[in-house]
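Asks: Each structure below is given as structure tokens.
What follows is calculated from the coordinates using simple rules that are stated; it is not laboratory data. Not measured: the values here are computed from a predicted model. Cβ atoms are built from the backbone, for glycine too; each structure is taken alone.
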Structure 1
């Protein structure tokens with residue numbers, strides 16, 4: 001049996017089509033619902049929960065879905081979804097755009113810390129076996145250098161912020 005014949009017999013069927021932009025948007029819609037539910041739950045746990053929170057979550061959800069829609073229907077494949085979502089968020093909150101003050105007021109009900117907590121948890125869940133093995137091979141030196149870089153970045157930011165605030169006040 002030749003190599004080509006073996007490859008042809010073991011090849012997957014070619015009639016599998018790629019998902020349409022509408023199918024991708026449908027899955028993005030449900031992933032966004034799950035993310036907003038996680039953010040709402042984190043606000044509930046921290047005790048920051050009210051009617052203005054729901055309005056803010058809904059506005060953020062609409063912004064995310066609009067960003068996903070742009071990413072699916074504008075044929076620029078080199079730009080990530082986050083670019084399109086950020087673009088929509090910047091446009092709807094830009095001063096001078098009709099309704100931007102209302103959008104900013106609606107989003108103002110959200111707290112940053114409970115919003116970022118589930119995202120960091122999702123990022124940690126995204127670590128695979130390869131990343132953990134790489135970290136183990138790098139050893140304690142990698143961990144020490146990482147901590148020093150993080151501390152240096154934090155202290156540098158604090159010094160710059162203190163200097164700028166001293167100029168303003």
Structure 2
């Protein structure tokens with residue numbers, strides 16, 4: 001089955017790291033191997049939060065199979081995309097393939113990797129997809145890889161309480177841990 005693929009990146013400054021992967025996707029689209037010529041969306045979760053969520057909603061309605069999401073420094077875009085699709089939209093179809101873009105300071109590249117790998121309960125695909133080479137490999141996976149089954153997580157209720165109640169709960173948890 002031909003896949004429908006889209007790309008979302010946090011900044012146009014990341015486009016240069018996407019070039020080989022985008023050319024790969026363009027060739028696969030021209031060869032009819034994928035269903036579409038992928039849309040490339042630049043949208044920062046930090047500066048364009050509502051637009052990111054609107055774009056994710058639109059891609060979900062369009063039955064996108066894979067969304068390759070890349071950002072540098074603190075890559076919150078990938079985890080937010082995964083969380084919004086699963087928890088808000090209840091989408092168990094679109095697979096997020098996460099890419100950490102390289103930065104001229106290694107600590108920022110490492111932060112991007114950790115922002116992907118340390119998200120609790122995530123269902124993103126990440127196979128050391130870092131920088132230009134990683135983006136190309138992510139594109140190849142989107143076209144040829146075996147996509148994982150996505151499950152909708154159990155809902156955890158949000159809680160709002162008075163400060164004194166939160167202090168009591170924290171003390172109860174500490175007490176429980178020390179026993």
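Asks: To which of 1, 2 does the computed value 0.85 (FRET efficiency 1/(1 + (r/R0)^6) of positions 43 and 139 (r between Cβ atoms, R0 = 25 Å, to 0.05)) belong?
Replies: It traces back to 2.
Asks: Hey, mean count of other Cβ atoms within 10 Å over residues 91-98 derived from one of 1, 2 reads 21.6; which structure?
Replies: Structure of origin is 2.
Asks: Thinking of 1, 2, which structure, once helix-only ellipticity at 222 nm (-39500 (n - 2.57) for each DSSP H run of 4 or more, over all residues; to 500) is computed, gives back -26500?
Replies: 1
Asks: Using distance in nm of label points 7 Å out along Cα→Cβ at positions 51 and 155, single out the structure from 1, 2 with the greatest value.
Replies: Details: 1: 5.0; 2: 3.1.
Structure 1 comes out on top.
Asks: Using volume of the Cα convex hull per residue in Å³ as the calculated read-out, with 236 as its value, let me know the right label among 1, 2.
Replies: Source structure for this number: 1.
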